[in-house]
Structures are given as C-alpha cells and as structure tokens.
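S.K.: Below are structures written as structure tokens.
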Structure 1
C-alpha cells in the first residue's frame with residue numbers, strides 16, 4: 001500500500017454536535033492509535049518542554065481553572081484535567097472565535113488510542129477552500145498529531161521554524177491537500193444528515 005494511503009487511513013474522522021461556553025457547536029473528532037504507553041503520551045501532551053518540540057511551548061497556570069497561552073497561536077482556560085486520560089481546554093485562536101479542545105486517551109495493551117475533539121461555533125472551520133492559507137481544523141489537528149507521533153518515535157527533536165500552512169511543502173503539502181478533500185467530503189455528508197443546521 002502506498003505510504004500516502006497508509007497515512008490517510010491511519011486516522012478515523014468524524015463529526016458531532018456539542019454545547020460549549022460559546023454556544024451550540026459543530027465538533028470534529030479525530031482518532032488514532034499510537035504505539036506508546038498511555039503515561040508517555042499523556043506526558044508529551046502536558047509537559048511544556050515537550051510540547052515546545054512538536055508544537056509550541058505554552059505559558060500560564062497549568063492547573064484546572066488556570067489560564068494558558070500558546071504564543072502566536074491560542075489562549076484559553078484549562079477546564080478539566082484527569083491524568084492520564086482526559087484534558088479539556090477552551091481554545092481561542094487568533095481570529096477570536098472561541099472553541100473547545102478535548103483530548104481523550106485510552107490504554108490498549110502497549111498502545112494508546114488518542115481521540116481529539118475540537119468544537120467551534122465558527123461557521124467555516126473544518127476544511128479550507130482552494131487558495132486559503134490558514135489551517136482548517138480537520139487537516140490542522142491531524143498535522144499536530146503527525147508531529148506528536150514523530151516526536152514520540154524520536155524522529156522529531158528540534159522545534160520547527162514555522163508551522164504556518166504557507167510554509168508546508170513537498171509530501172506534507174500533498175498529504176494536507178488529500179486530507180482537506182476527505183474532510184470536505186465528510187462535512188458534506190454530515191450536513192446532509194443535519195440539514196436543519198448546516199455549517200462548514
């Protein structure tokens with residue numbers, strides 16, 4: 001099986017509806033299996049120094065109810081933290097439209113199932129139209145999970161100079177384009193099932 005197809009098939013993609021502080025939201029659900037113990041995955045997700053390698057180093061008060069900031073990315077509040085299985089934070093990106101990020105972990109023998117849920121009241125956030133150069137939620141959060149997986153495997157040891165979509169090229173860009181199309185197709189199917197509240 002071609003490597004591109006393997007990468008596309010390693011992720012489960014879905015949708016849901018969720019009530020968040022900002023209102024009634026559409027939620028993307030992204031799930032994968034990581035070949036690492038749950039404690040190792042949890043530590044990589046919550047240790048500021050480790051986050052700095054594959055994402056960006058957060059600042060703030062890292063307790064339930066504490067405020068955090070990801071420089072040049074997002075701000076929010078830690079809503080719930082139940083190690084090593086559940087982390088929920090409010091997520092306010094640069095455009096200011098509040099959302100909610102939840103990460104659920106489940107141990108499966110020596111591997112960990114990670115389920116990332118991102119909900120937003122923003123009308124256009126799941127996938128990007130041709131020519132748009134801002135990360136949409138679907139492919140964007142998959143890219144973050146790619147970097148987490150690479151970090152856990154030991155193949156990612158230094159922070160990226162830039163994580164902007166405009167600086168992504170080569171195979172990563174091709175992978176993004178394919179994922180974006182898959183999310184667009186999935187969203188259209190979701191909208192057909194929920195005609196009373198179509199969003200993108």
Structure 2
C-alpha cells in the first residue's frame with residue numbers, strides 16, 4: 001500500500017469514524033461544501049463539521065486534515081471518504097493524508113473506477129501531471145458485501161482484513177457506509193434544502 005498498515009480492533013462499538021463527502025455544485029459554482037460526520041461503529045452520531053472547498057481546486061485534502069485535527073476530529077479512529085475526488089477534480093491522496101494524520105484512511109465507491117477516463121479528464125481540464133501521477137499510484141480493492149453488492153476501496157494505514165471488516169460493519173443497507181451516506185445527505189440538504197437518494201461516487 002506504500003505505507004505501513006497496522007491492525008486495529010474493529011469490534012469496539014465506540015470506535016469513531018469521520019465520514020467525508022461533498023455537496024453537489026452547479027456549473028458556475030466556485031465552491032461547494034465538504035461535510036464531515038462523526039459516527040461510532042454502533043451508528044451513534046456524535047457530531048458534524050463543514051468546510052468550503054474550491055470546485056476543481058486543490059484544497060480538499062488539507063481541509064479534511066483540518067477536520068481530523070479539530071478537538072472532535074482527534075477522537076476519531078478512522079477517516080472514510082466517498083472516493084478520492086471532491087468538488088469536481090479536487091483530489092485527495094489517501095497515503096499522504098495518512099502520513100499527516102497517522103490514522104487509517106479508507107476511500108469508498110460502489111462504481112469500479114475508470115482510471116483512464118479520469119486521467120484523460122484531468123489532463124484536459126486541469127493539466128495537472130501530479131494528479132495524474134497520483135491516480136496511477138492508487139490501487140483499488142474490490143469487496144463483495146453479503147447483499148452481493150460490490151464496493152471498491154483504497155486504503156492507507158490499515159490492513160486489508162480490518163478495512164473489509166469495517167466497511168461491512170458500517171453498511172446497514174445497500175452499499176454505502178453510514179458515515180458517508182449521512183455526509184452525502186447533509187451535503188444535498190445544504191445545497192438544495194432537502195435530501196434525496198444517494199448515488200455513491202457523485
């Protein structure tokens with residue numbers, strides 16, 4: 001995985017997860033919300049955070065780190081994000097985030113990532129070779145849920161067994177971990193005034 005992975009107790013009901021997702025944005029929006037949900041493994045919600053990130057910017061990773069470094073965020077054991085892109089092509093590096101925070105990072109999507117299409121879009125719109133290099137370094141892993149749904153993760157600072165166990169324990173229905181699902185719904189609420197159906201990876 002590029003960084004040392006360690007074991008953790010994923011059976012503790014008081015294990016805390018910081019779930020991250022962004023809000024929707026419209027074509028001419030310059031910013032959107034980044035939402036953090038602090039949730040225990042028993043699904044008890046302890047708090048919420050919001051930041052504003054630039055659409056197609058490069059500040060999502062730093063602001064996720066800021067959330068994790070707040071007083072509330074420091075109590076979280078794991079950070080779980082809806083993919084690696086926020087606000088369009090505002091990309092995070094899970095391994096760099098782990099190196100800063102020294103807490104396990106798991107990115108989750110239920111769509112098999114089309115890395116070539118993503119790299120082509122980044123090249124066309126952002127002209128960012130560093131972002132393309134990051135995409136090429138990432139390694140996605142497939143997890144089959146009891147429901148038969150598939151999810152795809154990238155992990156840093158956590159071994160494969162614990163990551164898979166944690167994903168399965170945080171999904172109550174469908175294929176979206178609850179901390180991310182709630183962050184997604186809050187993002188829609190902030191943007192549109194209501195919450196609707198979640199489409200992971202959006």
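S.K.: Taking distance in nm of label points 7 Å out along Cα→Cβ at positions 93 and 117 from the coordinates of each of 1, 2, which one would give 2.0?
M.R.: Only structure 1 yields this read-out.
S.K.: In addition: Assuming 3.5 is distance in nm of label points 7 Å out along Cα→Cβ at positions 21 and 37 as calculated from a single structure, say which of 1, 2 it is.
M.R.: 1
S.K.: Between structures 1, 2, where is distance in nm of label points 7 Å out along Cα→Cβ at positions 53 and 101 highest?
M.R.: The maximum falls on structure 1.
S.K.: Of the structures labelled 1, 2, one was used to calculate distance in nm of label points 7 Å out along Cα→Cβ at positions 45 and 61, giving 2.4. Name it. Before the final figure, lay out the partial values.
M.R.: Numbers: 1: 2.4; 2: 3.0.
Attributed to the structure labelled 1.
S.K.: If we compute relative contact order in percent (Cα under 8 Å, 6 or more apart) for structures 1, 2, which one ends up with the highest value? Please report the intermediate quantities before stating the final value.
M.R.: Details: 1: 21; 2: 26.
When relative contact order in percent (Cα under 8 Å, 6 or more apart) is calculated for 1, 2, structure 2 comes out on top.
S.K.: Another question, if that's okay. 12, 40, 39, 10, 0 is what came out when P(r) over Cα pairs in 10 Å bins from 0, in percent, for residues 69-180 alone was calculated for one structure; which of 1, 2 is it?
M.R.: 1
Rule-based calculations on the coordinates, nothing more; no lab input. All values reported here derive from a predicted model rather than from experimental measurement. Cβ atoms are built from the backbone, for glycine too; each structure is taken alone.
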